[in-house]
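Read through the structures below before going on.
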Structure I
Amino acid sequence: MDAFEGRREPTLLEDLPSRRGEGSAVEEVGFTRRARRGQERAGRAMWATAVVLGLALVGSSLVFPVVENAAWPYVVGAGIGALLLPMLAVGIASLWGDGPNQRKGVKTFIGSCVVLLSLSAATNLTERGYAQRWLNKDRMSADDFRAQAERCARLHDLNCQEINWRDVVRVRPEDSLAAARLGMVLNQRGKHEEAVVQFKRSLDLGAGAYDLFAYLADSYEKLGQLPQAIEWSYKALSVVPTLVDVRERLAGVLVRSQRPYEALSLLQGYDSQLEARGQQPRFVAQRISIETAIAQTTEQDAERMSLRLPLYAGHFFAPVAVGAGKARPFMVDTGASLTSLAESLLRDSQAKYRIVDPMVKMTTADGRKVAAKAIVLDTMKVGPFELKNVPAVVCADCVSLLGQASLSKFDMQSSRVQGVDFLLLSPRDVPRAR
């Protein structure tokens with residue numbers, strides 16, 4: 001028998017009956033099917049749908065979750081991040097089935113965007129209370145609007161907060177706290193004129209808090225009303241003296257108002273208390289900037305006639321410059337007969353002086369007896385005012401005090417302006433320092 005008898009001749013794939021046409025079809029070979037499906041392309045309509053849904057997803061991620069007034073890098077990152085999940089879904093889908101192809105990838109992207117947009121819409125409508133407002137606004141109470149505003153605050157959604165606080169004020173116009181909170185939100189959104197109106201309304205209703213004062217000062221500053229900004233900043237500090245951000249902004253406003261020595265006193269008083277406790281001073285850089293501005297400016301009209309010192313920690317601190325040294329905080333002490341300073345400060349200042357008594361005994365504030373020497377300084381500047389032939393005492397551990405011998409050159413007037421204490425030093429025929 002022929003060895004090849006009974007064997008069939010090979011049949012070409014093209015000659016195999018199609019499954020679509022005949023019942024006894026032969027299945028398509030796997031690798032040819034993958035090759036065919038890998039060449040499938042998405043149509044224009046599918047691409048257009050994908051682009052529209054992608055932009056909608058990016059837009060929804062920027063409208064709600066992104067913090068208002070965020071920096072551009074943050075916004076760009078949030079927009080790109082919104083597309084990560086759909087792209088991840090496309091990558092995972094390409095690992096199954098017949099491998100990656102353009103049509104399947106675009107369909108997966110579209111499906112992912114639809115799911116994410118649906119979830120985002122449902123979440124935002126419920127978390128931000130929009131669904132409840134649309135369906136039941138007329139029945140909502142002031143407490144309902146307040147609770148929703150608090151939820152929006154946790155989401156950092158300023159627009160949502162403003163909408164709900166406005167409704168609280170509308171429903172309960174006598175609520176001073178709601179008016180204050182609305183003003184704070186308006187301040188953060190840059191609506192400073194409206195914010196001032198709400199802050200005044202809150203104050204008229206009897207509210208009073210350091211954050212209310214601080215926000216009101218900030219709105220006045222943004223509107224260019226610097227005297228009011230100074231007034232309310234001082235009030236905020238009188239309630240909470242440790243508000244470093246308010247103190248820093250106030251110093252800047254004082255400099256812009258041609259009152260740099262008052263600004264210097266404001267910062268030096270705070271830093272001197274930190275240093276007394278062994279801590280690092282907070283405003284070194286800003287003080288250097290103010291001192292530089294003073295050195296470069298020949299005239300400060302607002303401080304030509306007097307120097308105003310704000311109270312801090314129960315004391316007034318004056319910016320005093322000895323010799324060629326920079327201004328240092330000297331505590332005003334009406335109980336001390338002479339100005340006192342440390343030997344290191346005198347040495348660093350390179351001031352000209354003469355020794356009157358090389359060995360005197362003095363009593364410190366804590367009752368200790370220390371050895372000191374009595375001197376007369378050729379010149380010393382208190383703020384912008386120059387004193388000549390100033391008697392003083394110097395010792396190793398002397399605290400910087402401005403005593404009566406120097407204070408007698410000024411008319412002193414203490415005042416309390418709407419809860420804030422000041423000391424006004426007006427010179428008695430003391431020339432202004434050049």
Structure II
Amino acid sequence: MNGWMSGILMLWNMGIVAGLMLGGMLVLRPVLLRLLTARQRTWLGMLGWYGTGMINVFGVLGWVHILPVTFRDLITPRTISRTVYQWPAYLPDVYRGTGEYAVALPGGKAVWVELTDGMLLAAVVVWLAGIAALSIWMWHRSRRLKALGRQGELLDPKDSGLKWLQEDRDTAVRLCRGLSTSFVYQGGEKIEGKRYDMIYLQAELPPQRRELVLRHEWNHLRMRHSWMKSWANIVLVSWWWNPILWVAYYYFCRDMELACDERTLQDLEMGEKRKQYAQTLVELASGKMLWGEPLAFGECGAVARVKAALAWHRPTWWIALGRWCVFALVFLFFVGGPSDIPFLHVEVVQNWQQAAVEVQLPGGWRPEERWMSVERSGDVTLLAKDTQGVWHEMNYWCSAWDGRFYQTGGWETLSGTPDLTGFQQGLW
């Protein structure tokens with residue numbers, strides 16, 4: 001059971017990291033709105049959603065430590081020791097049964113809490129129940145919307161309104177009556193034995209509006225937004241208990257819509273069509289959030305999208321280059337992290353005192369002063385000054401797996417007085 005609980009605690013640590021990473025991006029959002037395009041903000045958001053949802057991706061990105069200080073340096077008090085990938089450990093990464101454990105806070109402070117089997121089992125039941133309830137709710141809503149879309153009329157690929165779409169042989173379009181908004185499903189239907197990406201359009205739209213909405217939905221497919229939102233849904237459901245993820249999900253979906261608007265405006269000719277697109281947003285973008293459902297034209301941030309569409313213009317090359325430089329800098333700030341710090345200082349000291357380690361002293365001298373220093377890696381250094389004023393040193397190592405201390409060498413006599421910075425008396 002202890003092994004299962006250790007695995008659950010690791011998953012919960014992943015949820016905390018996801019919240020902190022995406023929360024950091026939310027704090028920077030007012031600046032990023034000015035410096036980055038919506039498409040760049042979407043990719044940055046995927047660093048949070050995908051980078052923290054896959055432990056191997058998070059670990060590999062942690063090796064890219066180019067800047068002197070990164071966001072992960074600031075939020076990592078210790079790391080999980082049971083995997084090659086250095087994942088921040090706020091909750092204890094090893095559960096050894098009922099007892100007192102250190103909950104690590106960003107900055108290195110520790111809060112000692114009592115954990116019991118019953119307490120953790122109750123938390124696991126609530127967590128899994130939340131996952132099940134959200135999954136069923138999202139699946140039911142998505143299935144109902146997809147069923148409504150499949151009742152629509154399948155347009156012939158040679159339809160005059162689909163001329164510019166004829167090169168894409170993997171996308172099909174249906175006109176549906178009664179839809180509250182047009183939407184897109186990647187791999188939505190299997191038609192005559194072939195799987196198609198589906199675009200479901202409101203049949204009530206006039207031809208000009210229909211073409212603009214169709215371009216928008218097709219760009220969602222081109223930019224792989226359906227896949228991005230699906231992955232964000234998985235992360236959101238998995239760690240539903242983290243409120244930061246819900247806020248981050250809302251703004252992530254808004255950035256995807258803004259990015260798709262930008263791409264659509266780039267595809268349109270100058271002048272009248274862009275004005276028509278902005279007018280279409282005014283009429284159709286209700287701003288209603290579709291949690292867990294497919295990407296929809298009328299979703300998320302109507303006012304912001306209309307303002308962005310009216311203000312959009314093709315940037316000059318030097319502005320575009322500057323934005324990519326800022327994007328690279330922000331990306332590097334959110335990757336790269338510390339490694340091999342499985343303990344807090346106070347945690348090693350607490351383990352030492354609880355273990356009541358018996359330090360063996362040689363018969364040739366007696367200690368007059370006793371000093372100890374601990375490292376976050378679990379290394380322990382003992383210093384002793386004998387009655388003749390001679391200093392001696394011995395080392396221990398604390399295992400992150402079982403919390404035991406292992407002697408790594410015998411007493412060594414030092415040639416001079418050691419630097420006592422970081423050492424404490426009275427711990428052994």
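Every number in this text was worked out from the coordinates using simple rules, so none of it is lab data. None of the values given here were measured: they were computed from a predicted structure.
Can you tell which of I, II yields 172 when volume of the Cα convex hull per residue in Å³ is derived from it? Derived from II, not from the others.
With relative contact order in percent (Cα under 8 Å, 6 or more apart) computed over the structures I, II, the top value is the one for II, the highest of the group.
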